[in-house]
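Undergrad: Next up: some structures, all given as structure tokens.
No value in this document is a laboratory result; all are computed from the given coordinates. Predicted model, so just to flag it, every value in this text is computed and none were measured. Cβ atoms are built from the backbone, for glycine too; each structure is taken alone.
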Structure 1
Amino acid sequence: MADEKIQTEQDINELLQIKKTKLTELQENGKDPFQIMKYQVTNHSDDIVHDFEKFEEKNVSIAGRIMSKRVMGKASFCNIRDKNGDIQAYIKRDEVGEEPYADFKKYDIGDIVGIEGIVFKTHTEEVSIRAKTVVLLSKSLQILPEKFHGLKDTDVRYRQRYVDLIVNPEVRDTFIKRSLIIREIRNYLDGKEFIEVETPVLVPNAGGAAAKPFNTHHNALDQDIHLRISLELYLKRLIVGGLERVYEIGRVFRNEGLSTRHNPEFTMLELYQAYTDYFGMMDLVEDLFRCVAQKVLGTTKISYDGLEIDLSKPFERLTMVEAVKKYSNIDFDQVQDEAAAKALAKEHHIKFEERHKKGDILNLFFEEFVEEHLEQPTIIMDHPVEISPLAKRKPSNPEFTERFELFVTKREMANAFSELNDPIDQRGRFEAQEALRAAGDEEANELDEDFLTALEYGMPPTGGIGIGIDRFVMLLTDSMAIRDVLLFPTMKIKDIN
């Protein structure tokens with residue numbers, strides 16, 4: 001086996017050297033492809049293939065990468081892949097010229113070429129281009145993965161996404177859909193009179209979520225700062241300032257582990273609307289999910305890991321207490337206090353920390369007994385105040401807040417509040433979070449004095465929501481891991497020694 005590996009490495013090195021030698025010969029003969037500045041492209045592969053009658057016997061000019069090649073004496077075929085798909089080209093010596101044809105025969109899989117010619121169909125009815133000219137636009141000095149096996153190693157795919165995009169068309173489709181999803185989110189919100197804004201990435205206080213931040217130091221200011229973990233606190237400052245409907249789509253950063261659902265940097269949508277509450281956000285998120293799915297996929301019934309998800313039906317709405325009761329038969333309305341909650345947790349083998357309150361225990365029961373059942377779109381509302389430091393208390397029951405999370409395919413997709421606008425209550429919540437930080441909770445919120453000052457100027461009743469764009473893209477592209485929808489996911493640096 002070791003000998004076979006050595007032989008393979010030797011073969012690869014020889015092939016790489018052959019490619020470099022070909023480039024040197026081209027350059028010595030005044031045909032350096034890297035000296036070509038531009039190429040006029042008139043059409044793309046899918047236009048020609050899908051609308052053949054329009055292009056039949058017409059002259060076109062395409063450019064793309066050679067994905068396969070078949071040389072047959074005086075004529076050859078090659079498959080060209082451009083940004084929209086693949087098309088076959090027919091290169092005949094008598095039509096392109098003897099010297100250009102001799103050059104073409106030396107081209108390698110992976111080389112980028114420009115081809116001008118006439119559209120026709122072969123005797124096997126394959127739409128093709130009969131080349132009049134072939135131009136080498138860029139020389140590939142690496143070897144693409146073997147045609148029939150492609151690039152399957154996920155570690156290599158994520159590290160070398162450029163190769164993944166070249167050889168796996170379905171990967172390209174995923175990222176095209178991602179772009180369309182974000183575009184349609186913007187279109188939807190712009191149509192609802194929201195305005196898109198930008199807020200700081202480098203912040204003195206990393207607030208707005210329960211997460212450990214990344215820390216850095218600003219040399220000129222000589223102060224420690226953080227990468228933001230949320231967009232929330234700055235967007236709510238804008239609500240205070242009178243911008244009644246605002247949103248931002250941006251990267252946030254959380255110093256946490258990696259999994260199929262988590263990447264340390266990811267894309268969030270957060271929006272805030274004055275003069276509404278969490279019920280308004282429930283209606284908005286339902287409508288947003290349906291509209292974007294319909295626009296991008298052409299349907300509101302989607303398949304995810306073999307499961308049909310129906311976004312057209314009204315999303316089920318349950319309080320957290322109702323959900324725990326539904327899936328575990330445990331009624332937290334009957335749990336009197338923190339001691340009783342902890343005794344119940346011990347009885348059901350739920351691990352907790354001594355600092356946990358009754359509301360924390362309820363949330364642990366939810367995570368243990370409920371989340372695994374939430375496949376269809378489900379809104380879990382009325383979260384305990386202990387885990388919701390930025391949400392308004394329910395007037396009818398101050399132990400709970402007007403907060404909800406949307407779950408689909410057992411994953412949290414959105415988190416929303418009737419936003420807390422009482423600066424005195426907010427200070428008390430922040431101080432409670434600071435106490436948790438002092439006790440060792442690195443994910444507790446930091447106290448933000450400037451945000452409290454903003455609230456003291458007066459923030460209207462407001463509904464707000466955060467949606468994880470990456471998980472939404474996973475849902476609409478049937479992707480099992482978050483790395484499959486991130487062009488360049490965070491990876492451990494590879495030791496090249």
Structure 2
Amino acid sequence: MRPALALRELLVDSQLLPDRDLGETGPVTAQTYDVVVIGAGPAGENAADYAIRGSSRTALMVERELVGGECSYYACIPSKAMLRPVEVRATAQHLGGLPDDIPLDIPALLARRDYWVSDYSDAGQAKWAEGAGIDLVRGTARLIGERRVLIASGDGTREVEARLAVVVATGSSPVIPAAFAGVRPWSSRDATGITEVPSSIAVIGGGVVSVEACHWLAAFGAEVTLLVRGVRLLDRFERFAADLVAEGLRTAGVDVRFGAQVTAARRDGAADTGLGKVHGGPVTLTVGGAEEGFAEVLVATGRKPATDQLGLDSIGLTAADFADPAARPDWLHVVGDVGGQAPLTHWGKYKARLVGDLIAARADGLPDPDVPDDVPVPQVVFTDPQLASVGITEADAAAQDIDVECVEVDLTSASGTALLRDDAGGKAKLVFAVGGGGLLGATFAGTEVAELLHAATVAIVGHLTPDQLWHAVPSYPTASEVWLRLLEAYRTR
């Protein structure tokens with residue numbers, strides 16, 4: 001396998017540039033591919049791969065930043081690389097016989113983060129694409145008509161056409177409220193790319209990015225204040241789990257405030273000092289009518305689909321049409337965050353695999369693959385305690401007029417969980433269809449519950465009932481024994 005290609009070599013190799021000196025003149029022939037993918041994050045990579053795998057079909061991916069996308073460099077991978085050492089230290093501090101004053105080696109921890117993001121180099125990802133038979137172009141792409149894409153790169157512009165399909169996988173971008181205009185607040189990229197720990201930081205928002213970042217910022221020694229406009233964290237999860245996360249943050253030293261409305265922000269010397277560095281002088285926030293000062297502010301108030309530069313008008317679509325599968329032409333597919341679905345890497349990759357399979361089936365003259373319409377979305381929040389959830393909550397069921405039966409137990413009712421930490425706690429909850437029906441939802445909040453989640457996901461996809469789950473015997477002493485306790489609670493409710 002050849003090493004990762006330089007930009008010009010990539011363009012020549014894929015015939016998007018003729019093999020001649022840049023100073024020569026002459027037309028550049030438009031290139032045709034079976035599949036053109038705009039965006040080379042995890043979803044785009046999977047769509048391209050599955051669309052051509054095992055065939056002679058051709059695919060092109062166009063990426064304006066780093067191949068591998070937000071997840072690989074600025075989200076899932078760096079955040080978990082930092083959170084795991086923090087989690088292990090906390091566990092060690094709560095096990096008898098081990099010292100409780102274990103220091104964090106922050107430079108070593110950040111070096112581990114840098115290793116996992118490949119020092120922000122995507123050479124390995126580009127090499128993967130080459131090995132998968134996928135051509136790659138660095139640039140910005142937009143639609144200019146049916147199956148036609150215009151690519152702008154450092155070498156000018158060129159047009160490509162897709163014989164079968166165009167897949168849009170451009171991800172999402174952070175939403176920065178107007179109150180923070182001009183102060184250059186940290187985004188999630190700065191939080192995961194941290195190189196300079198601020199003495200104090202205000203974190204704005206009550207979602208996953210906010211609560212995870214609070215944990216490593218506090219562990220690194222920052223004085224952290226979490227300002228949440230609403231009355232609770234993580235409002236799409238079961239209330240008990242969100243409350244346990246809030247309690248965990250407070251235990252870690254985070255000042256968690258609800259009903260905190262930030263109406264203004266100002267900063268002297270705001271500057272683009274680089275990824276993960278303090279962006280200028282102190283920040284003054286107006287919170288509930290009173291002014292407070294912080295060394296930095298992280299704004300994590302949500303993200304929006306990145307559709308602004310896609311050229312949707314060239315094919316007669318609005319942004320609203322683009323989000324509606326029924327309104328899109330059958331050659332145009334959308335995967336990942338840009339589609340407005342759950343902004344989770346694993347979910348985007350799942351949907352991308354489905355799209356790739358669909359394109360391949362249609363190219364081979366086969367029927368469209370059957371896809372269940374009730375696949376649950378699993379999610380883990382890597383806080384302390386961890387929160388893991390899949391399927392619907394009890395509140396979801398009420399909102400959808402679904403009759404359910406719920407059971408809830410303490411996680412420490414399972415010996416395996418109680419052994420994980422001396423201060424182990426947490427709860428687990430299952431949501432069943434009424435009358436002994438299949439499992440519809442599951443939530444776990446506690447130590448290392450992420451590894452309990454897939455069993456619940458399998459049970460929901462398989463429509464397993466309490467009677468069937470009763471015969472899935474958990475090993476002793478493991479945390480999985482909590483399933484037995486939950487089913488015992490169901491039988492004696």
Structure 3
Amino acid sequence: MAILMDHLISWMIAVPFLGIVILAFVRDEESIRRIAFGFTMVEFFLSLILWRSFDLTLQGMQFVERVEWMPTFNIQYAVGVDGISILLVILTALLCPLCVLCSWAGITTRVRAYFSLILLVEGAMIVVFTALDLFLFFMLWELTMIPMYFMIILWGGPNRIAAGLKFLLYSLTGSLLLLVGILGIYINGGHTYDLLVLTEQTYSSSAQFWLFLAFFMAFAIKMPMFPFHTWLPDAHSEAPTAGSVMLAGVLLKMGGYGFLRFCLPMFPEASANFAPYILWLSVIAIIYGGYMALAQSDLKKLIAYSSVSHMGFVTLGIFVFNSQGIQGAVLQMFNHGITTAALFISVGHLYDRTHSRSISHYGGLHKSMPRFAALFFLFSVASFGLPGTCNFIGEFLVLVGTSYINFAMVLISMGGIILAAAYMLWMLQRVVLGDAKTEAAKMLPDLSERELATLIPLAILVLCIGLYPGPLIELMDASVINLIQQTTGM
């Protein structure tokens with residue numbers, strides 16, 4: 001047990017890559033699915049051990065492991081978690097088994113490659129959220145782009161090539177800017193990639209300005225912030241279900257995590273100078289995302305534009321520099337991962353039956369698919385923040401934090417919540433209520449036991465976090481206070 005606890009994060013990193021090696025020697029497709037699911041479940045149980053063993057009172061990094069990797073360049077294998085990153089590690093480990101389950105019947109070609117890519121994304125994301133060395137962080141940041149690109153172009157929709165290339169070009173642009181920022185901070189920070197050392201350094205105003213700009217652009221593209229968001233709807237609409245879940249549930253969080261881990265503590269002066277502009281961009285994103293979602297006829301594009309709006313709340317909370325805003329932003333990242341993943345999985349179950357994502361092709365599903373209708377309703381109302389569901393508490397904390405800075409922003413952002421209620425309820429009315437638009441819609445079978453297994457855990461989380469968010473807030477509280485002290489000096 002000691003060897004597990006002393007190297008718990010390394011075990012979590014190794015498990016998905018070990019799964020890929022084993023899948024390389026398996027030919028039976030059913031066995032491939034079972035093995036992939038088994039490894040993702042092992043990863044999930046390890047994440048629960050990590051949560052259980054985490055000390056809520058400590059502000060710094062825990063479960064830290066360091067090994068010299070390239071001493072000539074001061075590069076280490078260094079990993080650890082705090083109260084912010086542990087939530088994203090748990091979210092990654094939670095969603096990957098569901099990605100395997102929701103792809104069980106829908107993926108029938110290149111099965112080994114597909115499930116290996118899911119494991120590759122999982123392993124890379126764990127490193128991204130735990131890396132304490134910037135070189136290690138950048139390597140795995142880059143690696144996450146490759147499996148997502150291939151998932152889109154090999155198993156995506158009719159316009160998958162264009163969507164995949166657009167995703168790749170935007171991602172590469174962000175990665176190049178991130179590399180420039182990392183090299184700049186390596187030179188200005190004493191020729192080290194150690195995140196904890198670099199966070200303690202003081203940088204000149206000029207250096208902060210340019211380094212913040214490089215990091216900010218990289219993370220803004222990844223989130224994506226308005227106006228760097230145009231790759232997201234295309235990638236979502238063409239990606240297979242698991243690809244959309246991974247993209248919205250986990251990969252978008254890399255941008256928000258980057259702001260919290262790099263921009264705020266390393267460049268506090270530049271963060272404060274840029275904050276007013278970022279806050280107004282966030283408010284615009286909230287309204288713009290909701291307005292564009294209202295105009296969609298494709299279910300996946302509607303959910304994709306809703307993500308632009310939800311990510312606006314994340315950046316709004318981060319750059320108000322108070323505990324309520326940052327706690328709300330981290331909660332919003334976690335909760336958005338749950339509700340948006342659930343919505344994409346639900347749409348994927350419909351697509352498996354009809355091969356259509358058009359809202360106009362459905363209707364009356366409460367008659368033919370009552371279990372689906374009940375769960376889809378829950379996830380839809382949770383998405384716009386109905387009190388008692390998980391998204392409400394995140395948005396509420398963000399708005400409370402923002403009210404200390406600019407109450408006009410709070411009022412405008414509430415317009416985004418109203419738009420979210422409008423497009424979600426309008427979608428529910430046309431898809432779930434009323435009469436079926438086609439004969440096929442009248443005959444659709446309800447969710448199977450395997451499909452229920454992908455949605456019920458998320459439904460439980462939506463309600464449990466919405467009614468009792470205390471454990472998640474306690475988990476991040478000490479780390480958020482430490483981050484605010486680093487950023488504001490208070």
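Undergrad: Match the computed value 63, 46, 41 of Cα extents along the principal axes in Å, for residues 75-354 alone to one of the structures 1, 2, 3, and report its label.
TA: Values: 1: 90, 54, 43; 2: 63, 46, 41; 3: 58, 40, 32.
Source structure for this number: 2.
Undergrad: Out of 1, 2, 3, which one gives -8500 for helix-only ellipticity at 222 nm (-39500 (n - 2.57) for each DSSP H run of 4 or more, over all residues; to 500) as computed from the coordinates?
TA: Details: 1: -11000; 2: -8500; 3: -24000.
Answer for the origin of the read-out: 2.
Undergrad: Moving on to the next point. If you work out FRET efficiency 1/(1 + (r/R0)^6) of positions 107 and 251 (r between Cβ atoms, R0 = 25 Å, to 0.05) for 1, 2, 3, which one comes out largest? Write down the numbers at each step before the final one.
TA: Values: 1: 0.05; 2: 0.45; 3: 0.85.
The maximum falls on structure 3.
Undergrad: Cα extents along the principal axes in Å, for residues 203-426 alone computed as 57, 49, 37: which structure among 1, 2, 3?
TA: Going through each structure in turn, the value belongs to 1.
Undergrad: Could I ask something else about it? When Cα Rg over 2.2 N^0.38 Å is calculated, the result is 1.06; to which of the structures 1, 2, 3 does this value belong? Mind showing how you got there, number by number?
TA: Details: 1: 1.24; 2: 1.06; 3: 0.93.
Label of the source structure: 2.
Undergrad: Here percent of Cα pairs over 21 Å apart, for residues 275-394 alone was calculated and came to 49; which of the structures 1, 2, 3 was it taken from?
TA: Numbers: 1: 49; 2: 62; 3: 41.
Derived from the structure labelled 1.
Undergrad: From 1, 2, 3, which structure was mean count of other Cβ atoms within 10 Å over residues 267-274 = 23.1 calculated on? The partial results should precede the final answer.
TA: Values: 1: 23.1; 2: 13.1; 3: 19.1.
Checking each candidate, the match is 1.
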